[in-house]
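Structures are listed in the sections that come next.
Just so it is clear, none of the values below were taken in a lab; they were calculated from the coordinates. Just so it is clear, the model here is predicted, and its values are computed rather than measured. Cβ atoms are built from the backbone, for glycine too; each structure is taken alone.
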Structure I
Amino acid sequence: MIKYLFMAFLLMPVVAVANPYQVDYEASQIQFSGTHAGNEFTGVFNDWDADINFNTQNTDKSFANVTLSVASAHTGNAMYDGTLPSADWFNVGNYPTASFKSTSFQKSNDGYNVIGELTIRDVTIPMTFNFKLNGENPIIMTANLPINRLKFNIGKDSDGNAEWVSEIINIDMTLHAKKI
């Protein structure tokens, strides 16, 4: 009997599980962009962490969690870099991190949609965005996530009508990662 149970176990279909990935932070980047007084600006988050488990054959077991140190936002413009940490903008003293936590993935026509929650400052909002995968190992994941900064109370007191800084800020991600 044990022999037959063992044989049945060996013949069971293999269930695909999510694969953990290690991000190559040197090759990866999380960037943000928008406009200020009609002029485009771009910045990067220099300090962030990503925990990614993903399998194209079993997205039900997949997840992606990203945490950004908002104090690490850098544009190269002294005025912007001095304003971003302030209480009206990122309020780094009270909210040092922003995070995205996935809840599910769906195959799309041009990649995958990730559904999850984005938390910035004291606000958490459900988000869905598309990402594309290139390569096998390492993979390169690219995505764009437009966010409405006012819904996250970013700059709401000093520019609540988006007269100076664009209401929509684009977050562009390029992540290079290898299966572990």
Structure II
Amino acid sequence: MARPARTPRLIVGISAASGSIFGVEFLKRAPGEKYLIVSDWGRAVLKMEEGLTPRSLAPHAKKIFSDDDLAAPFASGSNPFDAFVVIPCSLSTLAKINAGISDTLITRVAQVALKERRRMVLALRETPLPTNALENAARLSRDGVIVMPISPPWYNKPRTTEDVVAGFVDKVLGVLGYPAGDGWREDKL
């Protein structure tokens, strides 16, 4: 007897970089069972930019974990997940992940993803990128991490902020293998 397919399990991290709207939209649109972690400064940015708290996002997540909760289930490789997406990802978070520092739940889950060879996407928001950030991103990319600077596509002629955000979220969903909206010149296929 075949086992039923398991619902995709995603861990979503929102760190302190500006652009929390991208994390909110990804959380709303990603399929499956979603667990949310918001860093302390990520909470401040979420409130400042979107007027939201992590609790506001509860309808879109199965559970919300404190970034201080290093005893959370996903801090261990024995609790599988399909992908870990940090959106937005600050350069500080990128640096800690690259250096193997696991002092928060976001950085610990990243180390679990690396050691267990699980899919990880880091959506960098800050710019310009200093050389050390480029080196951190390159090293993690060689380890299989998908590094996606938040750079929305323009070929679909976005007219609103929501269109711009949706365009980038579509790119992240597509990288993870989920339905992702219309692609460039899809009408010509």
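Ranked by FRET efficiency 1/(1 + (r/R0)^6) of positions 41 and 73 (r between Cβ atoms, R0 = 25 Å, to 0.05), which of I, II sits at the highest value?
I
So Rg and Dmax of the Cα atoms in Å, computed for just one structure, reads 16.1, 54; which one of I, II is that?
Details: I: 19.9, 77; II: 16.1, 54.
Answer by label: II.
Kindly point out which one of I, II the value 16.2 was derived from, the read-out being mean count of other Cβ atoms within 10 Å over residues 137-144. Mind dumping the intermediate values first?
Details: I: 16.2; II: 13.8.
Derived from the structure labelled I.
Out of I, II, choose the structure whose coordinates give FRET efficiency 1/(1 + (r/R0)^6) of positions 49 and 81 (r between Cβ atoms, R0 = 30 Å, to 0.05) equal to 0.65 when calculated. Write out the running numbers ahead of the final one.
Numbers: I: 0.90; II: 0.65.
It was calculated from structure II.
Let me ask something additional. Where does the value -11000 come from, among I, II, when helix-only ellipticity at 222 nm (-39500 (n - 2.57) for each DSSP H run of 4 or more, over all residues; to 500) is the thing being computed?
Numbers: I: -2500; II: -11000.
This value belongs to structure II.
Follow-up. Computing FRET efficiency 1/(1 + (r/R0)^6) of positions 105 and 121 (r between Cβ atoms, R0 = 30 Å, to 0.05) for each of I, II, which one ends up highest?
II
Any idea which of I, II comes out highest on relative contact order in percent (Cα under 8 Å, 6 or more apart)? It would help to have the intermediate numbers written out before the result.
Numbers: I: 24; II: 20.
Structure I gives the largest value of relative contact order in percent (Cα under 8 Å, 6 or more apart) among I, II.
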